[in-house]
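Bear in mind these aren't lab numbers, they're just calculated from the coordinates by the rules spelled out. Being a predicted model, the structure only gives us computed values, none of them experimental. Cβ atoms are built from the backbone, for glycine too; each structure is taken alone.
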Structure 1
Amino acid sequence: MRPYGQHFLKCEDVALELVDRLNPRTDDVVVEIGCGKGFLTRFVAQRGCRLVCYEIDESLSEEFKRNVPFENVELRLKDFLEVGTKEIESARLCYGSIPYQISSKIVRKMIELGFERCLFIVQKEFAEKLVLGRERRKHTLITLLSQTYFNVSILRRVPKRCFEPPPKVDSVMIELVRKDVEVDLDSYEDFLKRLFLRPNRSAKAVLKEMGVDQCEAFEDARIWDLNVEQALSIYMRWSDDERRTLRNRSEFDR
């Protein structure tokens, strides 16, 4: 068993579809997360873009280099979750077959780093959390966080037989397309964490505790019922109140 529990993609039809949908230009800088042995990398590199590949498992580096002998490919043996904005500031596209246990952290990182478009292979259950709509209940923090910053689509199923070793869970390919939204990530995430401490509670009760006025619109809703538009509307009121409180405290302390 691999030290990081990897399941390596091996189906060429899945790789080709991902590359076609990614559609990188020759002047693009593209990032791959978890490049492994280089199976996906080879198909993307042939499009002529500059490709920066991150892999945390150093034991795979020699096999990767043998499989991907392209001058436009750079391998960085590093945990992608530790990457800063300056390190990939010119990259607009990202892709990868994402380790299931860090999927939420990767989506959060995509928001932080400002990628325009991402194509990932992830666990089906996780993907369904990202795309829950108004007809489904029990939205989660990652549902609202991802849908605030991205339009999220499930593109296709990826069978278990497409991996070595085969995973026990079902997988899908998803696309994240950046929305034109200016919301401070750290502040908004802190707000959502407060909301989702007890997601089955009445939204009105939770918002009152957080000091958000005019909660009547959410009389019968629970926190997990809130959609992106409602969450953003509440956040704007909450953040205004927070800034006002901090300003008043500052004036009082003078």
Structure 2
Amino acid sequence: PFNDRRHYFIAHDYVENLLSAIEPNGLLLTLDWQVVSPMLYVQEIEQRRREVEIVDINLLRRSWYFDYLRHAYPGLIERSREKIDAFVENLKEWERDPRAFTRNQALTQKITTAFEEMIKSIVTHESKVAPVYVTRDLLFADTVNGELIKWLTQNYQLVPQGLVFNLAGDQSFHDSPDLRLQTRGLADGTLRFEKEDVVNVKVLPVYTSMLTNRGRYLALFNQHERAIAAFRQALALDPGLAAAQQGVVESTAKLRSQ
């Protein structure tokens, strides 16, 4: 039963849900290959939404990826050329002799700083020409991108829209349509997955956490009816989700007290 893929729409729905939140010419930064892979298929094979720019942060650690980006998004590269060139120079040194970096803390710090400065430049310059979005995995703290997370959260409001965060340059309420996410096969019983399947480990948590984040954001700005709808979408996928349960209770109480 685990190999029956006749009704497998999860990858298709995932990319459609992602794209539904991204405005024309938007930039999406992600660490998630479950995002990049189906996006490439849609853009390169189906020739749809080719104006959306997708940058895989993991692949920025490979010099060949910059050749692809120069061809795919020449404007992005040109707008951040100084910081990109500085990082690529460090990156090529690392590719020639990675052990030198392992032995030398100063070299490691230099390439880490160059990487962070490049990402900051890309976000800063691209947000002037089109909306910039990030997936939730970019906000998980670790030693590599901890400083980056701090910079993002200090300089931008992270507005949950569908399965992505829009980076807004101010702290006001940014309204957008409440998306009805397609979730065929995720939790409706038509498909079964092993516990360690990528759907359970990576994909489902994106849906439940982003719906919960959306609910919290709406509740923060007193949009409680819409917040409850978002929390309930999360609970439809994971009925035991405590954060969404709490969100429903709190927003319901706020509505009653109005």
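If FRET efficiency 1/(1 + (r/R0)^6) of positions 50 and 202 (r between Cβ atoms, R0 = 41 Å, to 0.05) is calculated from each of 1, 2, which structure is the one that comes out at 0.20?
Numbers: 1: 0.20; 2: 0.95.
Of the structures listed, the value fits 1.
A value of -11500 was computed for helix-only ellipticity at 222 nm (-39500 (n - 2.57) for each DSSP H run of 4 or more, over all residues; to 500); which of 1, 2 is the source structure? Don't skip to the answer; put the middle values down first.
On the way: 1: -11500; 2: -16500.
Derived from the structure labelled 1.
From 1, 2, which structure was volume of the Cα convex hull per residue in Å³, for residues 82-169 alone = 102 calculated on? Intermediate values should be presented prior to the final figure.
On the way: 1: 117; 2: 102.
Label of the source structure: 2.
If distance in nm of label points 7 Å out along Cα→Cβ at positions 106 and 130 computes to 4.1, which of 1, 2 did it come from?
Values: 1: 0.8; 2: 4.1.
Source structure: 2.
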message: Of the structures labelled 1, 2, one was used to calculate relative contact order in percent (Cα under 8 Å, 6 or more apart), giving 19. Name it.
response: 2
statement: The value 19.9, 65 for Rg and Dmax of the Cα atoms in Å, derived from one of 1, 2, belongs to structure 2
- prompt: For distance in nm of label points 7 Å out along Cα→Cβ at positions 26 and 234, which of 1, 2 scores largest?
  reply: 1
